[in-house]
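Below are structures written as structure tokens.
Throughout, read-outs are computed from the coordinates displayed, never taken from laboratory work. From a predicted model like this one, the values you see are computed outputs, not experimental measurements. Cβ atoms are built from the backbone, for glycine too; each structure is taken alone.
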Structure I
């Protein structure tokens, strides 16, 4: 028997944890089991052709919101050209309403719930000719009938699962994200989340997590994302894992979803000792309104979240994301603006603005009538309107989300946006709303906007809002040179010392030691290739000059550094 485990990832850089874990735990040695990963951006005809070339006996698809529609096209066509092959699907997108899904995808079987045990039982039954109806958590076809067997929540022992990423595979995944499960389940029961359906929490032992993390570090994995829904729900456990990572890690980035209100001073102290840029925290704030949080059964302390977020951000070595959800019960657009302004004032590295999705099987489906929800009936099932937000409001927020992502979350406009935030001419939500209107009025949403054009648009918008022109030009230039490859964009005026003057400075060992110590001792010709001089006009007409260069250590590795070379300007 030949089995192909496959999925469409959202990006090439991602890897699919589910199919790897299923393969590792299949306990199958009477045939061949292979992984075939593609992306939702790949040509579907090409993907179909590659799958058909495998001539497999069983094709098993991992299905999620982001790939469900394209996966359905694949499975329907694959069944037409490979009618003798068995087509199986599993994952959150097909585990609910599975009788309808098996028809829609033209499948032979759906494996519901945790796949490692259910798929293993199915393969054993297919090989041995056992009675499928005796297997739990399976939906299948029998002639023209669709049958769903009883649910069998296996609640697998996490330490009993084999490694999803064996060492030999990790060596071939350079530059891709590794997903890791330290636990399954969630202690909370937020109405919009599928994790609320499962009522139990299971953990890998700390010893096992340390061994796995040590393996990732030793092999030099670029990024590991823990998929635990709330990594620090067990404070002592999370502290021990973080302490191990901080003490042993030098290059691997670890990403965790945490509840910031559960952080204590000891955890923050542990995080303070991490090398810059190697720990990333994501915090689901969702809303600052108590009435809304209570309605979606989200238990959280907003005041504590903000206090702890400030402490983490002050460390300057931890990358922090804060998340909000638009479309929650009781929230008008003005209410959402309050949440937005309170959270962006903390200056997180990213403010992720998401939109409520009505996921099949989630408790949110019980609140639809009460709050007048209308939502798309196809993935990702995003809300269209409710009793508090019109469709027009949602459209406005989608445009705001676009410009927030472009300008704030990219990290490429930090100094310019800090000026806006510090001047307090408008709230930040109002600023981004007006920026979105500016984009809309000029047709920028309808056309591709290049990197350089985004800077030019922001500069034009700020000048239209009557910000000081020289200040805006200087800050946009500074942001551009810190966040991009040189030279300066053509729409910005370039002023700098001449080549001969720059060489004279770089030949001066004392100058290089003071301003560019990482290059001290290198020939001026070599230094000149790696730095960029730019002059800035100051209020009284004088010029100040800065050197931009690539630092050895920086929180965001893609950024350049800058140092003033004028004696009366702080470096």
Structure II
């Protein structure tokens, strides 16, 4: 059992924890929630000994192993993806890498005079490696990496050549392979597609150790955790059950608190009116004084606290023509890999298409073709009349001016809009108070995504093309975005790994079904005339090749 007892922690004037306690029991699956800046990452650092409380104690049993998946991953150049994943698996991982070094030494002619010693050490390490299940570790590593979306050629390729998002997956595999007694996971779904998220759900549900995680994926939390710990005004408040149950309990508690506060306020008002009316009345002066003393002894209830989520009324776009985009005979290949061949698709006004398919299926390629960011090798992409297109992609973040503040960037885009309206818009995307004065260059990837989305939706186009718009968004912002787009009267084509987004917005599904070489030939894309929720109910598949 890991325990934090009466801890306090602050950074200057910012109080994070105030004499609060928390414990994580063996095998328990706990979701950690709280507003931005409430101290979730600080709690992880306290548990792994990277920081210490100002007061109180953190108790981790001596032989308890703790694995920590975090968002900042170090350099990985020089080793294969498989070797990097195995590197974090404790002693067996160390033996694996010593074996590799010894194999290189055996093949080195310049070390021929050391061969007897190297061979003896190789036999010793190999025996220890086999005894500790090392060869099974390699098989497990490949299984975990494949579950996280790596193809076979990537597993044996150079980890240093990967993008940041794929390196995050290697870091996650490293922690999972270590099989620690306690898993700490900070936003594990951020860089995963829906197929990998579903695999990770299954893995964590069957994981024998304890788990403490933060996550902005509501479905993931509901399926994995059995307790929620909310960091609320410096205290750890525990709720039994999944995330939905936590929300219900909070709503009930807030309603009860509001009712109790309202009753007390009504009683106080009544008593004060009596005192004011009869305080100088001879016959009732004593009674009035008695009520004054009674009022002085009453413990006043605090007004209900509500986490503020700024609402913003987004404008409706101008009406487009009925035919928004038509793809006719489109083909696209990257070298020998054919993504589309003689592909047809018609998108009509007010339709909301979600595009599904495993990694490499061509989801982003399709969005780029429709947005005009990529040309087809053959065929044509024709846009309809009266169309104003808005395209959100990760490259959109590069269009921001690093030297401007958040407010200056949004004001640059809309110079005629009032300051109050722009601040309200930024507030809806969780830029509150001093956040609007941050320089764009210091923003995280998630903050930049929120700023680009705010800019895109303030004066919305009538055709939205969105590639993973919910990456890094917290639950409140994500739900606000779904609610705003639910009333959007334009047309949408989007890719998302968030099932709340998919369920809340899609009216049509396009599933891309590429082959996997000669053993698995490609199938024509599947068009489903219904929402994502209906698609799942009909096919049983929440993602490409993944069934409930």
Structure III
């Protein structure tokens, strides 16, 4: 074959191969640009696209006057991508200028308040991440953002703040470092406070810089709601200071005080010492981070006698003029059964007023034993004992009220003067609220409402009421309690000039093993003004050093009640107390 023929054949083969390649490339292009175009575009977007979580703000907790007790702010970690560090070109007043890395570094150092020498080394390298500052506030973040440096970026996170520190800290609770609620109302009302995080998607250029026009919000954020409490933070602060001083003065393990409105059941203060600062919960022992007002139950002692007296009156068992024997020691009609008063004395014949005034265990037993145990048990239930309060505080205790059918003979007596039963502070305050409110116990209230971020107000569960005793019974019980403050050896130290005050002391010997030891829980619960009750204040001190009576409770009670009456501008009493006898001789001031 001639050389031209071979050349033509080779050229034909080359053209055919070239045509085949062109066809194959064409088919490939059709496959990429038509058949698989959407798929390839999606894969490309995945390679360039970044998903970013938009953190929602946790809602505020505010007091009754809308003073903020807990809020969330954004903090920012400032980072750089060293491998992208380089000069930045900007246009200022129509002139394009170049900012060197050193200039940028010095600006960053000035804004962050850090030495240039500390930041500069972090900008060197080929990594995509180096942190130059942590937890900066929004003002600093805005200044850095306005620099417009493409290789500087921030990580955003939320930070929970409690502006008033330990004020109401035991009730408010706290959150963990990751924002998870761990205690108190923060945990109980998390469905109100927690927001819903949003999400956005954006693209990055090949050099890792965010493309502003590419941002798409795929899910908007929904901030948390505002939780409004009944707490008066100013009163709360005052009561906490009083309790802290009380613990220091008595050497007690802990102390608590509660303030409740008589006609509404609203808790105005729930003070404890030691108290926890939610900004630093690790700063106190774990046992001091909760709220003993709701979570700790103890035998109440003689503050229960006011309620037993109310049962006696309400059942018609006795009135204010009837008397019963009140020896200092009384042997009961079963093996090992006996009751002892707190001090030695001759046998008295005391009225109910005298029994409360002298806090006679024997006297209240001789009145109360005429009421069937089943009847007394039902009264205790209506007063709110044996079940947790309607507040349902996180970890709340229900106390201990054994069914009356399981009471042994000694328990049948002991429940009348505050033994054989355990109560919480909120339960006892609620029981006294019933006496102060004409015999009607209202559900105690600690949280007013939750207001969602869209303005929707969600009320807490509707408040219910329970008629515990007749109104006339409640009125007389208040008068009996007033005699404790007028004439009682300890009770009279709770007197407040210008106001009629009623109350009851309590000294509860604490159990050790199967019996009672040498330590005590002492209490004073009082109501004022007696002629038109407005407030209940209850004070409890647990394991005071060297104290076996309730003398240490009247001073803090008086300080707090005086502050409450002053804060809410309650006018002084204009009426006088009725002359109610203490004993069979009709004397109001002392038995013969």
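Tabulated data for the structure shown
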item: Answer label among I, II, III for the case where semi-axes √(5λ) of the Cα gyration tensor in Å, for residues 178-457 alone, calculated from the coordinates, equals 52, 19, 16; result: III
item: Mean count of other Cβ atoms within 10 Å over residues 170-177 - highest-scoring structure of I, II, III; result: II
item: At a computed 56, 34, 23 (Cα extents along the principal axes in Å, for residues 266-361 alone), which of I, II, III; result: III
item: Which of I, II, III yields 221 [volume of the Cα convex hull per residue in Å³, calculated]; result: II
